[in-house]
Structure I
């Protein structure tokens, strides 16, 4: 598939959801997305709050956890399906908060100190979202988010939105075959979107006027039962792409050339998302089949 084979990096267990938080059950989410299986969790959205503490989401149970070593403290539990999560901007209305893309409720704001949740954006011109998945913030505090729903090759109508710090909302993409993970390059000039059902990562330039031209297939993961999911960019502008189904995380350079393959199959086949530790040296990965967080040391760029 590629001219050179990516270097294999080891994944190790960082922390696992404690047994006290594991109560397998069927939910409306698992009926639609896991063939009705009874599951105890589905971890997503790893991110660090402004204080440097790791948080993750648990989609089917509407839970947000604070993870410190082996300790998992439930920060919030509510009637929703929280997926992506990112630290809010340094200044402005959501400073100090964690922002969440919730499949049922749109964009939410979480106070990590109190667990209180408030709506940020529930609809666009009274029209509800298909089902928000992930988000990323640019340097100006604008929020870019994927609106995936149940889109795919049968219905390539998934969307990518940008909510400006001034409240303006732009639709950047309207024909995505399952837009999922989203990330920005280090300069903030280009956006990456994981199109899960076409097994592609798209790349396009960002403009103030929201005109998108020449969106490009930047990288393809191997075809299979699931395509690319959550993503993260490191200090060397390398993109790391979680790939459930294959149980891998791919690392590619700024030109789309594969560099690394992190094999998670010793724990499960569902690495759903990833983020870097504050020092930028370690990639943390939510592995949702095992209900655990994995870690991989990334060579410097």
Structure II
């Protein structure tokens, strides 16, 4: 099962770092220019870029996270599939960041796309359509799911921080509701409670299920509250580095064992050669150095 493979890899490599692979070819100073001039099409360029990063990172991290939008925009579907295959050959799990779901047959098709057509080990999911949109993904009992709960973007508060009204012990025919029966909680807490409910009957490995959540490193206080509600879920933690999240911000996601989350960095790793002022042909080595730095800082905080 996914969570077992993830935990075993984390322990073996002593790393909870997740490398995001979000290739950007249209911005100068992102994918090195020499790759773009030496190769003919987006599939080849992106695949070569990703392979170099995987070669440098494979023994340092347990998992990668390609964001599907950066492949679809270039029609680089072959590059995505081949990247996933190459990652698997190099002992890496793959979390496809697709955030797709729907209901009924459409949701089932999205699940089949992520797990079978692309071959990912896990995917991200927007579950605000309810449980029937999530179940087709959970039916793949050996795969992972990460449900959006509190995302790292600044405007996530527009909806996720709103209060929802919960009614305790209300009869359908009750016409008057007392204040003692009304409970207010943030939407992101309500979603966390739903995830906890959906995961109750799932198979576990070392106290964790395949059903995880997405919680941004940029919201450490909210992360602490969510962990108090969700005891058996791994956290996918975006927002580290470029978006402002630090090792100290993510501590509450992890248990005493050092398990409980994977910390994603995309631009901070992929394009580290820019921040380190290194030549573009050293982008792979710069990414490796950035991962090593992340591992050192994060492991010191979480006790891995």
Structure III
């Protein structure tokens, strides 16, 4: 697992179904931890098994993909020197046991994805709004790239309760006004019944034991750290998603767990349904508040 305690979006600063975006330093744009190799191995496995599942790109995005790769490499070499070392056209990742050839044939965005634990999406401004123009998406949280590629944000987020209207307009303004090379971040969180990184399909949660009670060992907290950075030359936006996850037992009964429970308790019916918690929300709230199975 990675460490969900590294980011606590349930501390009141980033409530569910809110934008909650804040600027960050360029040095903090990409996160690297001891599980870099685990994430990259899983990306490589998924890429070999079915590339179109995890990578799609529209025509005409090649220059922006290369711009992103160049910016990412410069950032990693400057700020992650212990884990990313440049040697000519190669990036050595000693802690992950990998070497990435920057000049290899293939989409630059896919090469970029092989360097980091984050998934990377490329958003492009068009007459219909900001559209998902390319993506290397190995670790989705209940959505499939094939369903979203080429679609504008209002269509991508149509299933999200409350997104249409004011929130859609606010997000568009944020995207439009984002300063080049000034990254921002936000957080999202969900609960799953396993710790798989690749979660493209919504599925019924099976976190109850044979006695019908919630089994804390089956509840996993999944935190998404999402960043946006506008590319100066193309004007496109790189949207990164870094998954952190761990068992609910790390939080149950703690202050952080109680704050998470408060956020869950504040969701309305459509929001709970969207997250897949309708049938179990009350028991999950009790688990995080008290640390006992119900």
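Worth pointing out:
- Comparison of I, II, III - label where mean count of other Cβ atoms within 10 Å over residues 114-121 is highest: III
- Calculating Kirkwood radius over Cα pairs in Å, for residues 122-201 alone for structures I, II, III picks out II as the one with the greatest value.
- Read-out helix-only ellipticity at 222 nm (-39500 (n - 2.57) for each DSSP H run of 4 or more, over all residues; to 500), computed value -8500, structure in I, II, III: III
Readers should treat all values here as calculations from the given coordinates under stated rules, not as data from a laboratory. Please read all numbers here as calculations on a predicted model, not as lab measurements. Cβ atoms are built from the backbone, for glycine too; each structure is taken alone.
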